[in-house]
Structure 1
Amino acid sequence: MTPAEHRAAARRLDEAERTRQQIRMLSLEHPGMGMDDAYAVQRAWLALKLKRGRRVLGHKIGLTSKAMQAAVGISEPDSGFLLDDMLFADGGIVPTERFIGLRVEAELAFILKAPLSGPAVTLFDVLNATDSVTPALEILDTRIFRVDPQTKKTRSVLDTIADNAANAGIVLGGRPFRPQDADMRWIGAIVSKNAAVEETGIAAGVLGHPANGIVWLTRRLAERGEGLMAGDIVLAGSFIRPIEVGKGDTIHADYGPWGTVSCHFG
């Protein structure tokens, strides 16, 4: 893909989000599309949003489990940007009229107190740079058809990456804690929809330790001469399968001693 094609694809995604009308898979329209193209489209879309006054809050990491990576045929996670209009209050209402096809995941959010950069960042560097960690819900949406209406082909990871890694919103809640106060591998969540348990999981499902997702992200950003900033929020990756939600649903995630986080889709 050319830079002009990256920008054109970004404009189509932007229009799809604003009109709630999904578009055809970019990977079908650009058969030679690669991973670099997918991230270039994502960044071109980000540039459109920044021009309209949006502000970057941080990053999200996805596809962190071996099962999910195998399902989409890749061997590493993906990432997207978090923006200020994606943040919803714990226990608050998420307006469904903003979105197309909603799903929710449970994960841990890292709030950084120091910058992180470079290709040699370690898990211990991430822990030292983290001010606090807190339970979170990630709200997913898709501006691209999951299954092409014509060919019945399933959306590829390239489409997901271009679509800002399917991110649409975040809810932070629970009881924030310092990294040294918990063995994060063993933090678990019981996630209910409308008072019925839908999914459970523990954070070790995220690359063995949720901080490893941030190691991966920092090293990937280093390839572009970029890094993470103090104050960034980083969603480390889900340790449950996505839960389908719609108008009228309430999601409640119980993290045990680390509190709860919830939202209602109105």
Structure 2
Amino acid sequence: MRTLERAFAIIGCFSPNHSSLTLQEIADRIGLAKSTTFRIVGALEQLGYLVRLPDLRYSLSLEFVRLAGIANHSLDVSRLLRPVLQDLVMKTGENVSLNCVRGRFRHCVDVARSKSPLVGMNRPGEEIPLGLGAASMVLMAYMKPPALREAIVPAAAAARCSVKELASIIETTRQQGYAVSHGGGVKSLTGICAPIFDSDGSVDYALTVVVPTGRVGGRVTELVAQTKEAAVDASQRLGGTGGLRRAKASMMGRRAAR
């Protein structure tokens, strides 16, 4: 088991910004002796998962492209993350939704309902203009700048606030790594949302706990922690070690900043 964990740690060293690494760089990243790293890297090379380049650096092989194709064909995000949503419902006793962005709209991908379904809760497949809801805030906070510039003007109009005000809220959301909105999406409902990181550090999905505002008092801190922990789990499922690392870094970074 220990060797298997080390092998996956080596695979997790590679990223779009570090697509090739020397043996010493790999050893430094996983904190192992160079001799031990050499043995595991050699085994991964023999198995076809790593390739040694002419400059003696290593990179992932095209075997991962084949595996990714199988994963994309056999899994969809809602099915992959459904256990995370259901587990969060069990822990919080509240309804949970999974959302993504489609142009200028927030798209509800999936909903896991508690024993107390909510009136006004979005349904899977429903699209809502981006605005001041917690999921909208998180999804816009991690948009690439060109996409955000296109989305923020109609979102500000939908939220009935200025672009400057909305930009400030979005920046705060990004800095703290989550969003809490009391009635920003649906009146009388509070949304608590955290980002789900993909392997490249991007955020395409967000996880939201939805609670009647009248009974959320005194629970916000606990619900934020539970939502962020669930988002870490979801990030691991979507991005493997890369998504997990970025999600944990987001949590720890925000705590250190406070």
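Quick look at the values:
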{"read-out": "Which entry (1, 2) yields the derived value 152 for volume of the Cα convex hull per residue in Å³", "value": "2"}
{"read-out": "Structure (1, 2) behind the derived value 15 of relative contact order in percent (Cα under 8 Å, 6 or more apart)", "value": "2"}
{"read-out": "helix-only ellipticity at 222 nm (-39500 (n - 2.57) for each DSSP H run of 4 or more, over all residues; to 500) from the coordinates reads -17000; which among 1, 2", "value": "2"}
{"read-out": "When distance in nm of label points 7 Å out along Cα→Cβ at positions 10 and 130 is computed for each of 1, 2, the largest belongs to", "value": "2"}
{"read-out": "Which of 1, 2 yields 1.00 [FRET efficiency 1/(1 + (r/R0)^6) of positions 98 and 178 (r between Cβ atoms, R0 = 30 Å, to 0.05), calculated]", "value": "2"}
{"read-out": "Structures 1, 2, by volume of the Cα convex hull per residue in Å³, for residues 106-185 alone: label with the highest value", "value": "1"}
{"read-out": "Structure with the greatest value (metric distance in nm of label points 7 Å out along Cα→Cβ at positions 154 and 218, set 1, 2)", "value": "2"}
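Just so you know, all these numbers are worked out from the coordinates, no wet-lab data involved. Keep in mind it's a predicted model, so treat the numbers as computed, not measured. Cβ atoms are built from the backbone, for glycine too; each structure is taken alone.
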